[in-house]
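Peer 1: Multiple structures are listed underneath, in structure tokens.
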Structure P
Amino acid sequence: MAMEPYRRLLALPGVRTLLLVGLLARIPSTAVNITLVLHVAEGLDLGYTWAGAVTAACTVGMAVGSPLAGRFVDSYGLRPVLLATTAAQALFWATAWAMPFPVLVVASALAGLLALPVFSVIRQCLAAMVPEDQRRIGFSLDSILVELSYMAGPALGVAGMTVLGSSWTMCAIAVGLVGSGTALVLLNPPVRSAEELAAPAEKVSRRRWLTPGLVTLLGTASAATFVLTATELSLVATMDRAGDTAWTGLAIGIWCLYSLLGGLVYGGLPRGFSPLLLIGAMGLLTVPVGLVGDDWRWVLIALVPAGVLCAPGISSTVEAVTRMVPAGARGEAMGLHGTALLLGGAVSAPVAGAVIDGPGPGWAFAAAGLVSVVMVLVALPFRAGPRPPAGEPGPVTAKTTV
């Protein structure tokens, strides 16, 4: 595997700092859901059904707020959005532990609406700072760092709730999110390249870039997280039925390692692949996983082929979005991409849970993989979606119109 592309990427001005800040800034955000679940289920002693209601409210807020935040970044710049969302997160997490349950549900939805847009912002800034021919490498490395964040954040959230309890853990998340927002405000990375800033300013109509091709691409991104969420739940259920839940953390960590290694190799390849090919292959390779039986060790081995395609599949959708959308609407498009990833996971959880409780975990692998394949087949006729005209990486605009 060639490492020279990564060295050239990290030699670009500001990229190394942006990726490092992105890695650290995402960790508190990845601890949010598990902390809310444990607070409601165990701290308030209301059980996991009501805990699911709180996280659902937060997820709906995030799904709505992500493209809105991106649109505001496109229109008003990065710092005002970061300052507003950082203040909202500080207020919520510093007080959430003391809220009665009905208030917590409403506040969680508002906190989701005003979530710190760290995932989409890092990707938007990376697209602005990295030349187009190096974006695949940049987004691949970013996907690796996202995996590391998800390996650290939820584990820290569980440890905090177990050792410190709700109040201290939620206050720690408040500190972490304020630190993340403050670091990004001080760094203030560009959201458009110098060439994009030099282009004539014009309004960007949504009709120009929110095309069937982009919508089906976002659907394919949703299918990827649908498969990932269902795979995680099915793996956990397999281990639970085997009585080996003590090894769950290790198994999930190994599965994440597959994705991390896949992203590292993909970024070093001389050329990339279509997201439809990568996500379709990931789905197809997930379908037969349940055939290996009920031994989670064999399941973990069977997940290797699909697992190594996780990070490449998602990073390829980010790269495709940056090619299809003008720079003046890139923030909103990255927000919609984030919403697509959220919705895929949110829809997958109850569907996979129902299949696991019915036919069993093996069938949940198959069902999730088939959903991914079907979505890719739907997207195939639109795969040659429009891209900005040559010489126009995306018109710069202060406003995005309908």
Structure Q
Amino acid sequence: MSWIERLEPQFREKWTFEEEMPIQSKMIPAMIDGRDIVAESPTGSGKTLAYVIPLLELVDGNSKKTEALVIAPSQELCMQIVEVFRDWTEGTDITVTQLIGGANKQRQIEKLKKKPTIVVGTPGRVWELANDRKLKMHDIRHIVLDEGDQLLGRDHRTDVKSLIGAAAPDCQVAVVSATITDEIRLVAERFMDDPLQLKVTAEELPKQGEVIHSFTKVDDRDKTDLIRRLSHMEGLRALAFINNTDQLLMKESKLKFEGAPVAVLHSGMNKMERKQALDGFRDGTVRILIATDVAARGLDISGLTHVIHIDVPRTEEQYTHRSGRTGRAGADGEVLSFVSYPDEKTYRKLTRALPGKPVQKVWHKGSLVEGSSKTVQAASSGKPSGNAGKGPRNGKKKEGNKGGKQR
């Protein structure tokens, strides 16, 4: 019997996908059986449903208790998770409430008085409400840490461990993320009961799209102008990342003054401002959404053609999570990095594990084209550049590396 046949009829009817994803096949039956789990699976591989479905099977909507808690690091991811829960709980007795920072705390307290079956929240607000005894942690029997590597990092580790310690003694814990380091795995195991270790690689995923990794050399002072040019390219829908909020705000001011169809997303925005930015991006009035890493984790935006690293990421994990926003569910995509001279060594280090060498591109006649400034200028003038005129004696074009394409 497959796990789908084990589901309650109302949930089995909602399963309309052609096939289950590998992480779902492994994680759903194990969670239903009550196992603690540490699961690592690439971005866009179906991790959210891998814990949503078993939680719905495990909780009792008639219990008048809050039985399950999902913690995620950003407001956007929490809202996205709540939408998934609500799609699946429609027509059932199971209720879901979100507890996120930046929203009205008193309204959240009023909602908690109604004993929602499942709560989804950011670590700071959840801890605050638990500490005020508004969220009854002793009733919670299931906890999921979505983007667990970030939640168990040094910034949130103490609060998260306190929350798990305050839950029911037999509380089931699941940790999921696209990247889980050995350190995070060890931290997780300290408060879990013989956790099942699950790992899915990109090669195991069905319908893999083709993702091209490319870069263009650009000085820091010219990055804003390049974003402006890209924002006017027909058909482009890009999520762009920047490392520093102050720089993001400066770029936003310049770009909006110049009428560029861009919006920003960062931790200093309130719930309504974030929603407006995301809505504008989803309905197409905004072509480039520029964000700090608050949007890198788990945010699912369909139809992305590009991920742009305005600033080169600081770590391989950061590059992986940001880049994973494109090329999802079998779609093709491109990961474009703006590389200034001081960042060249870091960029080579971040991309050395890619199956192919990243493709260099340069802005030329209204678009980014493959090649360097020297080779593109030479090609447009019809003159050979360097050794470009030299080739095999039989006159056949020599095949080169096709670049950073992965399937």
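Read the figures in this text as sums done on the coordinates, not as results from a lab. Source: prediction; values computed, not measured.
Peer 1: Out of P, Q, which one gives 18, 14, 10 for semi-axes √(5λ) of the Cα gyration tensor in Å, for residues 65-128 alone as computed from the coordinates? Walk me through the intermediate numbers first.
Peer 2: Numbers: P: 26, 10, 9; Q: 18, 14, 10.
Of the options listed, only Q reproduces it.
Peer 1: Consider the structures P, Q: one of them gives 16.2, 53 for Rg and Dmax of the Cα atoms in Å, for residues 241-352 alone as calculated from the coordinates. Say which.
Peer 2: Numbers: P: 16.2, 53; Q: 14.0, 40.
Attributed to the structure labelled P.
Peer 1: To test your reading of the models, identify which of P, Q gives 17 for relative contact order in percent (Cα under 8 Å, 6 or more apart) when calculated. All intermediate terms of the calculation are to be shown ahead of the outcome.
Peer 2: Values: P: 27; Q: 17.
Corresponding structure: Q.
Peer 1: Another one. For Kirkwood radius over Cα pairs in Å, for residues 185-320 alone, which structure out of P, Q has the highest calculated value? Write down the numbers at each step before the final one.
Peer 2: Values: P: 17.3; Q: 16.9.
With respect to Kirkwood radius over Cα pairs in Å, for residues 185-320 alone, the highest-scoring structure among P, Q is P.
Peer 1: On to the next question. Figure out for me which of the structures P, Q the number -10000 belongs to, where helix-only ellipticity at 222 nm (-39500 (n - 2.57) for each DSSP H run of 4 or more, over all residues; to 500) was derived from the coordinates.
Peer 2: Details: P: -24500; Q: -10000.
Derived from the structure labelled Q.
Peer 1: On to the next question. If Rg and Dmax of the Cα atoms in Å comes out at 23.4, 81 when worked out from the coordinates, which of P, Q was used?
Peer 2: Numbers: P: 20.5, 63; Q: 23.4, 81.
Comparing all candidates, it corresponds to Q.
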